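Each reported figure results from applying straightforward, stated rules to the coordinates on display, with no laboratory input. Nothing here was measured: the structure is a model prediction, and the numbers come from that model. Cβ atoms are built from the backbone, for glycine too; each structure is taken alone.
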Structure I
Amino acid sequence: MSEKQAKQFTLREMLVLGFCASFIVILRVVFRLHLHITGHAMFFTLFFLVISKGAVPRPWSATVVGFLAGIMLVFLGMGKGGPLVILKLLFPGIVVDLCGFFIPGVGLNYAATIATGALASASRFLTLMIIDRLMGMEWQIILQHAAVASFFNMLFGCLGAAMVPPVLRRLKRAGLVP
């Protein structure tokens, strides 16, 4: 196998990443119900981002999932931010990948996985600030809104990430994940 082929995703890996991105989109469509709970979308988003990182242990696998899911959501016209919806999923994917580089055991270790979920969910703070500023809000209101929303995003992101280790362990035992 050449060095160029070693850097490319295999068909199996891309199928897994595509399924994870599709599940994020499907669950956002299903839970588009008005639950009136801030941050509830991060539960399944972080679950599938961290699952993708654990199932495909290559650099930038969660980022690919976030980008694919964001593109699909833009094409479906979902979200209040228009094309900025891509950033809402891309930033957490980048953070999950960066945590995978620096924190050993992401996906299998509870503490590392929950910390990754918290950090990735906190990345939505930046996205919320960008969107609110483009809408013309004042900085004081932007910071208050982003802080409250980020708290709930982190709560649901940690809960979603906490579900990953038992699922990945089962997938490894079944031989479905390397």
Structure II
Amino acid sequence: MSTWLDPQTKAMLEASPPEKLAPPDTAGFTLVLLAVCAGDTSRLVRAVAQIVSGSAGRALRMLARPLPLPLNKGLSHADALLGQFELVACDCVSVFLADEVAAGARPRYLAALYARLRASPEFEPLGVRIDSIPSDRRGEDYLDKFLGGERCALPVELRVMRKKARIMKHWAEKIGGRLQIVTSAG
């Protein structure tokens, strides 16, 4: 399990949809990519390759398919959370459903469900301002995970999903950085 999935991060991921469709005691989960909100393809390919235990080539072929895109099924709750975290870090909207729901539901029902989940406030953009990140390995890992490794002049304001903003703030504080969630950002 990733060190990024500490109890607070797990709680932030679990607190959002679809809580009733994917209780932790379910036998298996399907992770579904609903939307790609940013253009860092290399980070997304790396995340998808990890989720599907495959190569970058396989990940690219999968990402060429239309959304919503079931990425992997039969995942444990921990693996589904980790996959969702990796996708959130890449500015992607994803959900995980019980395998039975993902495989057995009618396409019309799934389309309506995905649309409803996609409209969740968790996926709305909001502003963040990164004031400081340590200039050490933890800071480099943070920047790689959430910004693709780009060292940028701080402070910097960005727009990210609400869910990503909360996770970024948590991890910035944990490593000794400072990030503020702001009401307006460019």
Q. If distance in nm of label points 7 Å out along Cα→Cβ at positions 77 and 117 is computed to be 1.7, which of I, II is the source?
A. II
Q. Out of I, II, which structure matches -13000 when helix-only ellipticity at 222 nm (-39500 (n - 2.57) for each DSSP H run of 4 or more, over all residues; to 500) is calculated?
A. II
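Comparing distance in nm of label points 7 Å out along Cα→Cβ at positions 101 and 133 across I, II, which structure shows the greatest value? Intermediate values should be presented prior to the final figure.
Numbers: I: 2.4; II: 3.3.
Result for distance in nm of label points 7 Å out along Cα→Cβ at positions 101 and 133 over I, II: largest is II.
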Q: For distance in nm of label points 7 Å out along Cα→Cβ at positions 13 and 125, find whichever of I, II sits highest and give me its label.
A: I
